[in-house]
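Multiple structures follow.
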Structure P
Amino acid sequence: MIDRSQHEIPADHPIRGFFKILTERGMGQLNLRDRDTIQYITNLLTEFVQIENMYRIQDESGRRLQYLFEMLKQASSEMSPTLRRDCYKHVGDLTLFNLGLFPEHLSYGRHTVSPDYYAETGRRSYTIVAEMDSSPRSVTIYRKLSEQFEQCVIGLNWVKMYINDPFYQYMFREFDLT
C-alpha cells in the first residue's frame, strides 16, 4: 500500500526556488543541465522536506515501511500495476535521496546496506517505472534517472555541500526556509 495523503509544499514556496538553484549548481558541476532531471530532483527534495512523504509505503496493517528490503517486498506483492509502479518510483526516489544527501545513513542501525546495492536498486526501480509508465515524457525522465543514477547522486552530494555552507544556512534562517 502507498499512503496517498502527500503533504504538499505550495508551488510558489521559496524553498522550491532554493532547491532548484542548488540542484542546478550541483548538477552543473557534472555538466548535467537537463531541465527535466533538474526539475524532478528539485521536486523530490521539496517533497521530502516533509518527512511523512519519505515513508509512504505501508504494509497490510498500515505500518510505514522504513527499510529498503521491506519496500521491495511490498512492491513485489500482489497489487495493481499502478500501485506497483508507485512503489518502485518511491524506492527509486528514496534511494536517490538517501545516497545523495545521507549516505552515512546506509551503515546506521540494524540493517546496513551496501551503497552499490542501494544504487543498483534505485537504478533498477527507475527502469521498472519507465517500463510500466504510459506517458512518453515520463518514460524518458525515468530512463534518464536510471541511466544517470550515479551522476544524480553526485549532484545531490554537491547540493548537500551547498546546504552545509554557512552562507546557505544563513539564507535558510533569513528567509525562514526551514
Structure Q
Amino acid sequence: MFIVSAAITAVLGAFGSIVFPFLAPISSFYPGVAFQVSFGVWFGIVGALAGGFLGPFIGIVLTGTSAPIAAAVAVGDFFQAFIPMLAFRLGKFDPRLKSSKDWAGHIVFNVIIAQAVGATIGSGSLAAFGVFPWDIWPIAWLGWFGSNVVVVGVITTILFKVFSDYLMRTALYIERFI
C-alpha cells in the first residue's frame, strides 16, 4: 500500500498544482489532500508517510519545484495526514462516520485543524525559501487552507462513506498506528 498511496497522492498533487495553480506550487484545487487524509486514517503511519509526505514530495518535484523546497512543503502535507491518523486512533473515531462523535472528529481534526497546520507549515516554508515574499503569506495561507477545507470536507467525506466499510474488513486497514 505504501507505493500505491505515494503514487496516487503524487499524481493528484502534481495534477492539482499544474491544472489549478494559485501561487506555485500551491493550487486552488488540490485533490491529493483528500487521499492524504484518507490514507492516514485507513493505513496508519505508513499511509501518513506514503500518502502524506512521499507522494506530495514527488508531486511537488514534478511541478518543477526544487527538492529542498518540496521536502519542506511536504512536511505540511504530512501533518495533513498525520493529525487525522492520530486523532482517529486516540479519539476512537470511526471513518465510516456513523455517529455524531465521528462526524465531529472528522470536521474538527481532518477538515479544520489538520488543514490549518498543513497550510501554516507549507505556505510558511514557501515564504521562508523565498518562493514568494512574506507579505503574500497570508494570501497563500488562506488559499491553501480554504481550498483544502472544501476538498477534505467534500471528497474525503465521500471517500470515507464509500470505502471505509470495505477497507475496515480487509488486512489493508490499520486499526492502530502501524
Margin query: For Cα Rg over 2.2 N^0.38 Å, which structure out of P, Q has the highest calculated value?
Written below: P
Check: Thinking of P, Q, which structure, once distance in nm of label points 7 Å out along Cα→Cβ at positions 81 and 105 is computed, gives back 3.2?
Finding: P
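Where a number appears in this text, it was derived from the coordinates with a stated rule and is not lab data. Here the structure is a predicted model, which means the values were calculated and not measured. Cβ atoms are built from the backbone, for glycine too; each structure is taken alone.
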